[in-house]
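Participant: Just below sit the structures, each encoded as structure tokens.
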Structure 1
Amino acid sequence: MVLNIKKHPILQVINAHLIEYPTPANLSLFWNYGFLAGMCLSIQLISGIALAMHYTPHIDLAFLSTEHIMRDVNCGWLLRYAHANGASMFFIVVYIHLGRGLYYGSYIQPRGFVWTLGVIILLLMMATAFLGYVLVWGQMSFWAATVITNFFTAFPIVGDKIVTLLWGGFSVDNATLNRFFSLHYLVPFLIVGLVVIHMAAVHFDGSNNPLGISSNSDKISFFPYFFIKDSLGFAFFLLFFSFFVYFSPNYLGHTDNYIPGNPMVTPEHIVPEWYFLPAYAILRSIPNKLLGVLALFAAILILLILPIVNTSEIRSSTYRPIHQFFFWLLVSDYLILGYLGQQIPESPFIEIGQIASIFYFSYFLLVIPLLGIFEKSLQVY
């Protein structure tokens, strides 16, 4: 029996959103990163489920079970390295995807809901990555869990209760590891659900494009044109990903994590994974603990206000040369914060971090709203 695409409800959805979906004809390769993010999520889910079959969430066995996966499980080393490096690849892709959205104004209405969903997905990604980093129960993992969870003690009244809830006791122990493992396994499925809603919202409002203008009169079907383009991008991405998995699997990690976690020995310099370094630098640039923790969360949450504070009527930075200048300043500032996050907190790194943090927040709170008003005053009627 041959299924009729026009009558079968499932095939109708697939046809409408993956085959005949009308796509702006001028999309560049920067629109490939949304597809790549979906592929990264798939890789993490598949490898993570396979790893969970052999992992033991117990403080006496977690590190040994990780080594067991590496040495005794068939292709276990490949699963572990693909999952560990896949997290870094996921963040690289999402950061570029986010940067594209900032540059081309994807947060401007009517796409505010799409942007908000994307920021929430980013927050859940960060939470999942942190939870997964702890599961190795190496020296850096253990102390990262201790230091990061202790940040909540900065909140008055409820801080200690939050930490006790996270720990499942009065120290980072077996209950903590079990809770982190459960959440690390659960949250990715929540991310999948939000990604589906995110994609549905994109298709409802229509895709943005490099010109930032309506493309209703110049659209082509997604398949085969953009399917081929996305597939080619995915092939190049796999080459990049494979280089780290096969030739430099530990380059993006920390050597101390090959030492079992020891609560009696504090590492000389505790640093998070590279994708947390900019936010970590902002935290350390503020001498007050409570304000530093608030700034840490605000560094991501501030992205949510962009649809509200934006005053520009021009969507794409292609026609906003002044905004282009400030955007690339923001990119440079973020890279500087990432560098500072791995340095010892001493002069002059602290002072540079304070200046970089001020500019980071100023971009969202001052540059975006004031620049739109200034651009309007320059328009010639």
Structure 2
Amino acid sequence: MSVWTIVVAAGASSRFGRPKPYSALGGRRVLDWSLAAARQVGDGVVLVVPADMADRPEPAADVVVAGAATRSGSVRRGLAAVPADAEVVVVHDAARPLATPAMFRAAVEAVQAGAEAAVCAVPVTDTVKEVDGTTVVATLDRTRLWAAQTPQAFSASALRAAHEAEGEATDDAALLEAAGTPVVVVPGGAGNLKVTVPGDLVVAEALVGTSPRVGQGFDVHPFSDDPGRPLVLGGVVFDGERGLAGHSDADVVAHAVADALLGAAGLGDLGRHFPDTDPVWAGADSIGLLGEVVRRVGEAGWRPANADCTVVLDRPRLAPHRDAMEKCLGAAVGAPVSVKAARAEGLGALGRGEGIACTAVALVVPG
């Protein structure tokens, strides 16, 4: 199913005192966190901003539109920019910067499984009182109460129908509820706070932290006896060169970078995620595997900042292919990747030209 996300960042931020989506959080703007999470789950992102911000470039969004005077009006303007063939539409408040890609995915998957609407939510743990003025008139049964969050995912047709009457609500799910459409809940998170007042931003800073993490990776493969096997390094085919033996395409450079990213995110190693005992990975494109690693690193709350690798080989020459390798790896990682070459100077199996090895270091930051 085609999935598009509307990130709403057009509010007046009256209680915050300044445009909160553009405030700094962990070295990025508040809205950048939401855009990054949305990009990992869908096919496109519409960003709804204040009218005076609508002409500013936003590379992380596919479309930027000016918002309206109300939240529901802003969502409708974003919805008008969503392609007509989109089947699932996610609505997310930029003021919830700590929503994870896993939360987006849970809501989307519920709609893909047949729900018309799915909202991230958490069970209420406090005792809730209904109050008239300053007098308690009832104590509500908290076992039936959930606090709604965003992201919220919808069947595109159901969301468009709910907005046809141009009604107003504090969230989009309420419009569907009013129309009698069932809405299901999926797990949100206690950390998925809404930035409303400046103090919330202090809490968000504490939750995301600003410390980067470093991981290292290593891979080595011998040359193959199969004369028809291509040599692939960093996603680039070295024409006319003897290939490496391995379960996948034996791209030691892509494997080392993937291992470094997994290590930095605390997710183990490549073999844990793509074991060589599983036939599904036989002959797999390692750049594709690297892209999947980046996705899983993102789900764990981390974003690659850069990677650096050193390829140890006596042959073939790497220099003519270095630029193409860096471009291919960088596109897969979504961050700069540098490639260097080193010789084994005749020492050991690598020095005898029996194979190729690669070491890599990767930096990830909260994201």
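Readers should treat all values here as calculations from the given coordinates under stated rules, not as data from a laboratory. Everything numeric in this text was worked out from a predicted model, so none of it was measured. Cβ atoms are built from the backbone, for glycine too; each structure is taken alone.
Participant: Which of the displayed structures (1, 2) returns the greatest value of FRET efficiency 1/(1 + (r/R0)^6) of positions 332 and 348 (r between Cβ atoms, R0 = 35 Å, to 0.05) on calculation?
Facilitator: When FRET efficiency 1/(1 + (r/R0)^6) of positions 332 and 348 (r between Cβ atoms, R0 = 35 Å, to 0.05) is computed for each of 1, 2, structure 1 gives the biggest number.
Participant: Supply the structure label, taken from 1, 2, corresponding to helix-only ellipticity at 222 nm (-39500 (n - 2.57) for each DSSP H run of 4 or more, over all residues; to 500) with the calculated value -8500. Provide the component values of the computation, followed by the final result.
Facilitator: On the way: 1: -20500; 2: -8500.
The read-out was computed on structure 2.
Participant: When FRET efficiency 1/(1 + (r/R0)^6) of positions 84 and 340 (r between Cβ atoms, R0 = 30 Å, to 0.05) is computed for each of 1, 2, which one produces 0.05?
Facilitator: Of the options listed, only 2 reproduces it.
Participant: Further question on the same structure: Tell me which of 1, 2 gives 23 when you compute relative contact order in percent (Cα under 8 Å, 6 or more apart). Walk me through the numbers on the way to the answer.
Facilitator: Values: 1: 23; 2: 15.
Of the options listed, only 1 reproduces it.
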